[in-house]
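Below: a set of structures, written as structure tokens.
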Structure P
Amino acid sequence: MSVIKHKEQRVAIFIDTQNLYHCAKNIYRAKVNFDAVVKAALGDRKLVRAIAYVVTTESGEEQSFFEALEKIGIEVKTKDLQIFFGGAKKADWDVGLAVDAIKHSNKVDSIIIATGDGDFVPLVEYVKSQGCQVECIAFGKSSSSRLKECVDDFIDMDDTPSQFLIGLKGNNRLRKQIRKIVGTDTDDD
């Protein structure tokens with residue numbers, strides 16, 4: 001991977017909220033700190049736009065989460081949860097995220113996608129072919145190996161999960177197991 005990062009670089013970040021949410025919930029039983037995700041992905045560069053793609057439910061209970069995202073400077077794009085005959089549910093923003101990334105790729109130096117979903121490999125390949133750098137931030141354990149290979153830079157949130165998660169600190173035994181898995185175990189707990 002060859003990546004260039006400098007202070008004058010213009011960056012757009014596209015967040016597959018459902019992907020990160022479910023990875024954090026299933027792997028760590030915790031919630032994602034989206035502010036930390038944006039800050040880690042951005043570094044010292046210039047943020048042009050950060051967009052989170054989210055799903056609304058009939059109950060509307062996620063509204064406070066959407067407001068929290070907006071407070072930290074993340075634009076929120078919503079789509080209603082689709083419920084099909086028989087009870088099947090669908091909430092997919094892949095096409096919307098990909099279209100937005102393509103539209104912005106000629107206005108920025110780097111596109112960052114926050115997802116581990118391998119369905120974005122064609123997006124990465126296309127945007128790179130247009131001369132834009134593409135980076136990814138996600139939980140490596142649940143990320144597509146092909147996606148990790150084709151981006152210019154991959155930030156693995158599994159390397160420092162406590163930096164990116166809310167609700168993980170209270171479980172020292174779990175944190176120690178996670179650090180042991182990712183090879184950062186110390187006996188200071």
Structure Q
Amino acid sequence: MPIPKEKEKYTYQDYAAWPDEERWELIDGQAYDMSPAPTFDHQTIVLNFAGIVRNALKGKPCVPGIAPTDIVLSEHDVVQPDFFVVCDREKIKTKNIQGAPDLVVEVLSPSTSKKDRWIKRNLYERYGVREYLIIDPDAKYVERYCLSANHLFDKGEVFDWKDTLPLKSLESIDVPLWEVFGEQQPAAE
């Protein structure tokens with residue numbers, strides 16, 4: 001994909017004018033190319049996670065979403081997380097989401113691992129995402145960061161594929177991670 005014309009700091013207006021067939025994110029006004037496309041395993045994990053949460057949200061006010069949906073955090077910050085949940089419907093607009101989702105999930109890939117672990121983690125913390133999950137499809141674990149009372153992410157927790165992940169940002173939703181990773185339910189110990 002061609003890189004947009006060099007500019008010191010891009011805006012949402014610049015971003016919206018780029019070709020639709022290209023996928024980009026803006027973080028602090030810097031353009032990040034979203035290619036290559038995710039792997040089949042990556043997309044399967046997103047689909048499995050999204051399906052579990054979507055079913056659990058039936059009858060609740062929160063709305064799930066998947067990439068490529070623009071999450072506009074500011075004029076210089078536009079991201080497309082793999083999966084997200086928004087509980088404040090005022091944030092949902094026709095073309096995008098305006099403001100921080102309650103839950104954001106990113107599935108790691110070799111080309112995005114560093115960005116997801118550091119750059120996006122700091123971005124999501126700064127804009128008040130209540131819960132941020134990073135899923136490692138190869139090692140089969142989930143890192144979870146929750147916003148604390150001082151508006152910073154906690155030190156984080158790690159959940160193995162054999163665990164059930166209780167979502168703190170969404171009341172009463174437990175995610176069996178073996179289903180997310182496409183594994184058989186582990187035997188009770």
Structure R
Amino acid sequence: MQSTVRYLSHPQVLVDPAKPVPEWSLNELGKSRVEALARSVALIGTQLIISSAETKAIETASPLAEALSCCLEIREKMHENDRSATGFLPPDEFEAVADQFFAHPDRSVLGWETAQSAQSRIVREVRKCLREHADGDVLFVGHGGVGTLLYCHLSGYPVSRDYDQGPGGGGCFFEFSGMQSKPKSRWQPLENLINSAKS
């Protein structure tokens with residue numbers, strides 16, 4: 001049977017300008033959405049969860065791994081595009097810079113890691129993980145930016161923010177069968193995964 005691979009972005013976070021962005025935690029809404037997914041049967045069959053090392057991703061992955069009694073593997077190279085050159089940006093400014101990040105994938109915007117570099121990194125890391133874990137369903141837990149870059153690669157699309165998960169704070173997923181397969185759909189909220197398991 002062909003394995004199911006899912007990529008899940010962390011949900012809503014507690015914005016703290018005093019902390020480096022990779023150290024941000026989930027807020028109460030983000031935690032409650034993860035708890036709902038953990039209580040559901042939507043991820044039954046998942047043999048392994050592979051998470052970014054950022055705090056918000058680990059806080060998403062850990063309750064899911066515990067609920068499923070499956071292994072959790074932390075991978076440093078699964079991180080979001082490196083934005084440390086600017087650190088926290090107010091929402092409007094962040095959105096404008098993110099637009100430029102996707103619009104010019106080979107160009108560094110304000111010192112950010114380029115989209116081209118971030119895409120190569122996430123594709124390489126996901127491919128390596130799937131080679132190492134060839135059997136069973138796998139859940140990757142990460143971020144909206146690099147997740148969108150992975151989606152574009154798998155779909156054969158050029159890098160574009162048109163394929164981003166959109167507003168709402170994250171907590172979205174897409175699924176595929178392997179590096180040679182296209183995603184079955186665009187980003188969907190994790191609640192769709194929960195509801196489809198009920199039907």
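When mean projected area of the Cα convex hull in nm², for residues 71-142 alone is computed across structures P, Q, R, the figure 5.7 traces back to R.
Here the criterion is distance in nm of label points 7 Å out along Cα→Cβ at positions 79 and 95, and among P, Q, R the highest value is seen for R. State the single structure among P, Q, R that was used to calculate FRET efficiency 1/(1 + (r/R0)^6) of positions 55 and 135 (r between Cβ atoms, R0 = 30 Å, to 0.05), giving 0.75. Traced to structure P.
Assign the value 31, calculated as relative contact order in percent (Cα under 8 Å, 6 or more apart), to the correct structure from P, Q, R. Corresponding structure: R. Determine which structure produced the value -9500 for helix-only ellipticity at 222 nm (-39500 (n - 2.57) for each DSSP H run of 4 or more, over all residues; to 500), calculated from the coordinates; the candidates are P, Q, R. For helix-only ellipticity at 222 nm (-39500 (n - 2.57) for each DSSP H run of 4 or more, over all residues; to 500), the value -9500 is produced by structure P.
Where a number appears in this text, it was derived from the coordinates with a stated rule and is not lab data. Every value quoted in this text rests on a predicted model; they were computed, and no experiment measured them. Cβ atoms are built from the backbone, for glycine too; each structure is taken alone.
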